[in-house]
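Read-outs: derived from the displayed coordinates by stated rules, not from any lab. For clarity, every value in this text was computed on a predicted model and none was experimentally measured. Cβ atoms are built from the backbone, for glycine too; each structure is taken alone.
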Structure 1
Amino acid sequence: MNPTTLKLRRTRTWQDERDDFEIEGGHKLSGQITTNASKNGATHLFAAALVNRGKTTLKNIPRIEDVSRFIEVFKSLGIKVVWTGRHTLTIEPPKTFNVSNINSRATGKIRSALMLIGPLSARLNSFKLPHIGGCKMGERTIAAHRYALEDLGLKIETKENYYRISRGKRTKKEVVMYESSDTGTTNAILRAAVLPASPAGKPQSTVIDFAQQNYMTLEVCYFLKKLGIKIEGIGTKTLTIEGNPNIKKDLEYSNSEDPVEAMLFITAAIMTRSKLVIRRAPIDFLKVELLKLEKMGLRYSVSKTYFSDNGHTKLTDITIRPSKLKALFDKIHAQPYPGINTDNLPFFVPIATQATGRTLIHDWMWEDRAIFFTELNKLGAGVRLADPHRVFIDGPTKLRGAQIVCPPALRPAVMLLTAMLGAEGKSTLRNVYAIKRGYENIVERLNKIGAKIRILKT
């Protein structure tokens, strides 16, 4: 039996999974750990694969719960999905989609299912999509999706339990994103990529302005370009895309590494005052985070850059060293790329507990997510909620073990895990499904570099 696992029951499904983590804190980490493939890159590539009417082979896909939910959704639509290797799978769309069979329980677990609207609109005149789920962090609208897709000829009606999508007439050739949304930008890109030819037989071109330039939208652009879609402006705020709804080819593409997972390991090293090498970190999506930490006193170094298997994403090996931290004089807040990634912002909360002085963290993007940050107080932290978006953290604080129920949101959940690694004594993090949504074998991998975590199966 795996020494990190206590088995109390054999038969289980994701719907009733209630695994707990028991963390013995205070242990130094050492050696090196490799950054896994990106969760968000994988889910965005799943949606992009439906632009292709042929077989798509995706490599470097993490075995995580969000990917499993996407596969369940795909299979319910009649899409053939087959794992051909540990992290490689093939996707083959059917000739006809039967959206009435869509797995609504699975879509209720993943917000990224919204990105199916764009590619499905090329195959169906109208269809229904169940309301989506994902992290529970207050009100999350689909305005960025709706306005862009309506400009691109779709009508979206919100019903009690589903969205009704139907095709209409495109009203604009230039789409301005209502907000800099990752999934909203990808949805607009995918819809633009499948626009049919004009009545004159010419491809329809679309300009998307204020497009998000984050790693997952870039991944989609690289994929579509390899597929044969004409895209200009990749990596800038303005994209020009020429539609082609009839591409059918066998294509292989490799997903790149996850900057948010790299940030997890950076935080774990800081919280345990350890020297740790984080390999294959996508440096372009960590530079601002590292600069903030450097100004707080973090000692680190980076290797020369090299490329991910997708041929585009720059990687480095980052070495974190034990450091004495101080609070920044100004606030720490997320911004659309190239600012601090909103998924990385929660990690600054436990880090701030170890910094001398008072830190203000402003989580303006998400309603109510900051409330989850106060869970650190159960470990002895000094986190004060100013309002639903802002917290003050006083440090340094000696953290102590406690029992905490995992928040229903991925990043706050793993934030607690990193804090528990640095807390004195034993902690229990209960109902960790949220963590398994985004991190593959995280317990086993952390234990290999010196952590002491057990999985308690109930």
Structure 2
Amino acid sequence: MSRSFSRRQILGGLTGLAVVGVGAGGGYRYWLGKVAEAEAGHDYELIAAPLDVELVPGHTTQAWAFGPSAPGTELRVRQGEWLRVRFINHLPVATTIHWHGIRLPLEMDGVPYVSQLPVLPGEYFDYKFRVPDAGSYWYHPHVNSSEELGRGLVGPLIVEEREPTGFKHERTLSLKSWHVDEEGAFVAFSVPREAARGGTAGRLSTINGVSQAVIDLPAGQITRVRLLNLDNTLTYRLNIPDVDAQIYALDGNPIEPRPLGKEYWLGPGMRICLAIKAPPAGEELSIRNGPVRLGTFRSVANADAPTEWPPALPANPISEPDLANAEKLNFNFEWVGSVSVNVDNGKPPSLWQINGQAWDITDKTCADRPIAKLEKGKSYIFELKNMTQYQHPIHLHGMSFKVIASNRHAVIPYFTDTYLLGKNERARVALVADNPGVWMFHCHVIDHMETGLMAAIEVA
């Protein structure tokens, strides 16, 4: 069985999980699905393993996947219930699972040498936590992230509301671009010169692992469409010309429904929940990234009577920050100013920094030096200053924060876990430090994170 360890125990020299490998050589299925037996101790068995996929027609890409598809198996759980996942590693490398956007105990957060040891090939680890918030989330490793996410180790996690929402139809769209060439072979996931700019972009865009995917919607009906940006790098300028659509949630958290408008900028790690009224049968809508078509919504015949727009989704139970008495902290996101690479020590270059500190992704003790220490139960306002010419989707583990202001655009306050900080933007977000632990705070452009743009924030 798996064990969880304190960070001090991990850093004190533990060498592996107290688990055994799953029978070698054995004809195992990639994902064993929902486990019916109560005595199993878990609800899902999720296996990470190599998987051949056809991204480029007629060519095979040797991906890594959580389950029988890349992006991986969609996991579902109801709000307030326990999610119990036995994760089994059949990859040739160590890995973990981080549950992006979920407020959970530190020992379940999946950050190596901070909350757990890496899960070695042939080992398993049991993740078990209660999910307090409904919404659209996702999961991915926090080990060698450029390569592991780049090869396909991403997947959606949907937390359903406690009570019916009024939506009869639903679709999940996982957006991901792949670093592959014209024959489907992987190319570099991170190039230093690109990492020092906007990040190393993939070359082939997909929806649910399919280029130019077609998604059927029931004609005349309102469908809940969850769009998840599971990309290493790309910010999607999402637009759907001529669509009748309302935004119902941002990054898992409900908002007062409002029209989608001309476009929405969805950075890496971010999610948006739309309600889309499908046009008459036979008509199509294009899903676009700016002017580039990503896929198609196709309206198919449906005999059901038209429905009304559902009411706003119920709010998640997130503590409201006390803005009048909140302590203010500044975080400056900067370029280090050098693109030189030390090829001799095996470390990535230091290209980015927060408050003058560049995180060394290879240093297992970085979390011992948090950039900020927060008092449990106290309210804080973070001033996020982007002092660069590139966008940074800023993500905080373990807690949600409320976006309250920006110098670039008007803000209707909302809760989130990832905020797209535009170039030269100053934004303010507020939170209650209500989850004890050492939490990662980083840019979700993966090669920005791996070249310095990450820090630890401690709540005690």
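Once FRET efficiency 1/(1 + (r/R0)^6) of positions 143 and 407 (r between Cβ atoms, R0 = 41 Å, to 0.05) is calculated for all of 1, 2, which comes out largest?
Result for FRET efficiency 1/(1 + (r/R0)^6) of positions 143 and 407 (r between Cβ atoms, R0 = 41 Å, to 0.05) over 1, 2: largest is 1.
A value of 0.97 was derived for Rg/Rh (Cα atoms, Kirkwood Rh); which structure in 1, 2 was it taken from?
It was calculated from structure 1.
For mean projected area of the Cα convex hull in nm², for residues 119-326 alone, which of 1, 2 scores largest?
Once mean projected area of the Cα convex hull in nm², for residues 119-326 alone is tallied for 1, 2, the winner is 2.
Assign the value 33, 30, 29, calculated as Cα extents along the principal axes in Å, for residues 319-422 alone, to the correct structure from 1, 2.
Derived from the structure labelled 1.
Match the computed value 23.9 of mean count of other Cβ atoms within 10 Å over residues 151-158 to one of the structures 1, 2, and report its label.
Working through the options, I get structure 2.
Out of 1, 2, which one gives -7500 for helix-only ellipticity at 222 nm (-39500 (n - 2.57) for each DSSP H run of 4 or more, over all residues; to 500) as computed from the coordinates?
Matching structure: 1.
Taking 5.8 as the value of distance in nm of label points 7 Å out along Cα→Cβ at positions 95 and 359 derived from one of the structures shown (1, 2), identify that structure.
Label of the originating structure: 1.
From which structure (1, 2) was Rg/Rh (Cα atoms, Kirkwood Rh), for residues 335-390 alone calculated, if the value obtained is 0.95?
1
Taking relative contact order in percent (Cα under 8 Å, 6 or more apart) as the quantity of interest, name the structure among 1, 2 where it is greatest. The partial results should precede the final answer.
Values: 1: 22; 2: 13.
Largest value of relative contact order in percent (Cα under 8 Å, 6 or more apart): 1.
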